[in-house]
Structure formats: C-alpha cells, structure tokens
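Each value in this text was obtained by applying a stated rule to the coordinates, not by laboratory testing. Just so you know, these numbers come straight off a predicted model, no measurement behind them. Cβ atoms are built from the backbone, for glycine too; each structure is taken alone.
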Structure 1
Amino acid sequence: MNVYFDTEFIDRGYAVDLLSIGVVKDNGDEYYAVISGVDYKKACPWVQKNVIPHLHAGPHKTRDEVATEIADFIGSGDQVRWWGWFPAYDWVLLCGLYGGLMSIPSNWAQLPFCLRQETALHSNIEIPKHQKTAHNALDDAHWHRSIHKAMQHT
C-alpha cells in the first residue's frame with residue numbers, strides 16, 4: 001500500500017518540534033493531527049508566517065495519541081510504502097512518534113520514498129499544481145498523492 005505524508009515542524013537546529021502531520025492512503029482516506037504542547041514562539045519568522053496560520057483548529061493531540069491513531073489508520077495488513085516530497089525530516093519525525101526507526105510497525109518500509117527524486121530522474125513527469133494550501137500537512141500529503149498518480153500515468 002502506498003501512503004503519502006507530510007509534516008510541519010519547527011526546526012531549531014539542535015531539535016525539531018513536530019507541529020502537525022497529514023497522512024493520505026492511496027484510496028484517498030486521510031488522517032490529520034496537530035500536536036499539543038508545542039511552543040509556537042520558538043518558530044522562526046518564516047514558520048510563524050507560512051505554517052502556523054494553516055494549522056487546523058480543533059483539539060490538539062499528544063504525540064502518543066497521534067502515534068496510536070496513525071498505526072490504527074494504516075493497519076497491520078499490507079506492506080506500507082511511505083511517499084513524501086523531500087521526506088527526510090518528515091520521516092524522522094514520523095518514526096520519532098514510535099521511539100525511532102526500530103520501533104515503527106513491522107509492515108512499514110524502513111525508508112521513505114522521495115517524490116522529488118523520482119520526478120528529477122524522470123523528466124517526462126508533469127508535476128500537478130498544488131490545489132490547496134501549501135504548508136498544511138494534510139493538503140501537502142494530498143498533493144504528494146497527486147504527484148505519485150501522475151508518475152504512474154507517464
């Protein structure tokens with residue numbers, strides 16, 4: 001199963017604070033959460049302007065709640081391939097919800113697949129325009145899904 005994901009975060013150089021995560025299954029089912037207890041004042045001006053205003057309102061969740069909900073959302077059956085756009089930080093943050101790479105669910109691939117690399121390697125792929133709000137983790141995850149679908153049709 002292909003799963004598309006994105007995170008928003010505060011990068012402080014020595015630490016990265018997860019703000020939100022969006023996950024979209026191949027069939028379009030979606031999961032989104034904003035993390036509770038994050039001090040938004042620690043964000044750089046760019047994140048203050050371009051990310052924090054796009055976090056969805058509603059109840060914020062603990063990291064443990066998010067980890068449980070994502071594992072339940074994905075399920076334990078199919079092997080899972082995670083896809084993102086420059087997903088290195090996203091992957092570290094996702095794995096961190098479970099205590100690190102060695103603690104992620106056993107049906108998950110142990111590496112993310114990078115859509116940006118794939119599009120660079122195959123110049124015939126037309127990258128779809130982002131249709132919603134950039135720097136919202138759920139909207140970006142949907143965009144990642146649309147890119148992968150475009151790749152499959154070239």
Structure 2
Amino acid sequence: MPQFEGRKNELIPILQLIQAKCGYVPEEVISLIAGFLNVTRGQVHSVASFYYHFRLAPPGKRRVAVCRGTACHIRGAPQILEETQRLLCITEGETTPDREYTLESVACIGCCALAPCIRINRDVHGELTAGKVRRLLDSTAEGKSDVQ
C-alpha cells in the first residue's frame with residue numbers, strides 16, 4: 001500500500017480502498033491490514049463491522065437498493081421493500097445464498113419524481129408496484145432490464 005505509511009489513523013481510508021476494489025473487506029485482508037498498521041485483527045474487524053458502509057462478505061451480483069426517501073415512502077416504498085424481501089427470500093442487508101442479489105435500502109436515490117423506485121446496480125427503476133417488482137426481478141434474472 002504505497003500511498004499509506006502504516007499509521008493507525010489510516011485504517012478507515014485503507015478499508016475504503018479495499019472496499020472500493022473488492023466490493024467488500026475480505027477476512028484474509030483484515031490480518032494484512034492489522035500487520036501493516038501494527039494493531040490487532042480485532043481492532044480492524046471492530047472498525048470494519050461498526051460502520052454500515054463496510055461489508056465483510058461479498059455482495060451479490062445484483063445490488064438492489066430500495067429508496068426510503070420521503071416521496072418513495074409516501075408512495076409505497078415500505079410495500080416495495082416488503083415485496084422485494086418476500087421475492088428474494090432475504091431481509092434488508094442480506095445476500096441470497098447463490099450471491100445473485102444483495103438487498104439494502106438507501107435514504108434517497110434522488111429520483112423523487114419516479115417514486116417509489118429502486119436501483120439495481122446502476123439502473124434506477126421507478127413508479128413501482130408489487131407486480132412491477134416481480135417482473136423487474138424476473139427480467140434482471142434473465143439478463144433483461146426493460147420492465148413495463
């Protein structure tokens with residue numbers, strides 16, 4: 001890690017770099033970071049598990065983010081989240097066993113005019129209903145992205 005000097009205050013930037021490169025912080029990297037910073041594995045793990053931003057397991061191939069902003073909430077985001085959880089058989093913050101989907105919620109996607117909406121990886125899908133969520137997940141599983 002040439003841009004780092006091995007100071008303890010570099011822990012979070014190092015974790016951010018690893019997360020950006022890998023999509024999560026692999027268990028084996030925690031030991032390497034601990035050695036580099038001369039801290040315990042437990043200290044690194046404690047910081048990585050404390051902050052919601054860091055993942056300690058690989059995310060799914062498709063990251064589904066349900067918007068929980070005000071406009072989305074008013075227009076049915078709780079029902080969209082509930083239906084998505086039911087269809088994927090996971091709860092918020094979990095990844096399906098086949099690592100196809102990771103489900104999370106976000107404060108706002110920034111597409112209030114499309115409320116309620118979700119983002120799958122980088123694609124935003126709006127004006128959702130429970131039926132549209134089912135068709136959307138079916139189409140993404142088949143490699144399509146257009147849902148009417």
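Suppose relative contact order in percent (Cα under 8 Å, 6 or more apart) works out to 30; of 1, 2, which structure was it derived from?
That value comes from structure 1.
Work out the source of 0.05 here, i.e. which of 1, 2 gives that when FRET efficiency 1/(1 + (r/R0)^6) of positions 34 and 130 (r between Cβ atoms, R0 = 25 Å, to 0.05) is computed. Working shown, then result.
On the way: 1: 0.80; 2: 0.05.
Label of the originating structure: 2.
Here distance in nm of label points 7 Å out along Cα→Cβ at positions 10 and 114 was calculated and came to 2.8; which of the structures 1, 2 was it taken from?
On the way: 1: 2.8; 2: 4.0.
Structure 1 accounts for this read-out.
Tell me which structure, out of 1, 2, gives 3.9 once distance in nm of label points 7 Å out along Cα→Cβ at positions 74 and 98 is calculated.
Comparing all candidates, it corresponds to 2.
Please state which of the structures 1, 2 yields -9500 when helix-only ellipticity at 222 nm (-39500 (n - 2.57) for each DSSP H run of 4 or more, over all residues; to 500) is computed from it.
It traces back to 1.
Which one of 1, 2 has distance in nm of label points 7 Å out along Cα→Cβ at positions 26 and 50, as calculated from the coordinates, equal to 3.2?
The structure behind it is 1.
For structures 1, 2, calculate percent of Cα pairs over 26 Å apart and state which one comes out highest.
Working: 1: 23; 2: 36.
For this comparison of percent of Cα pairs over 26 Å apart, the top structure is 2.
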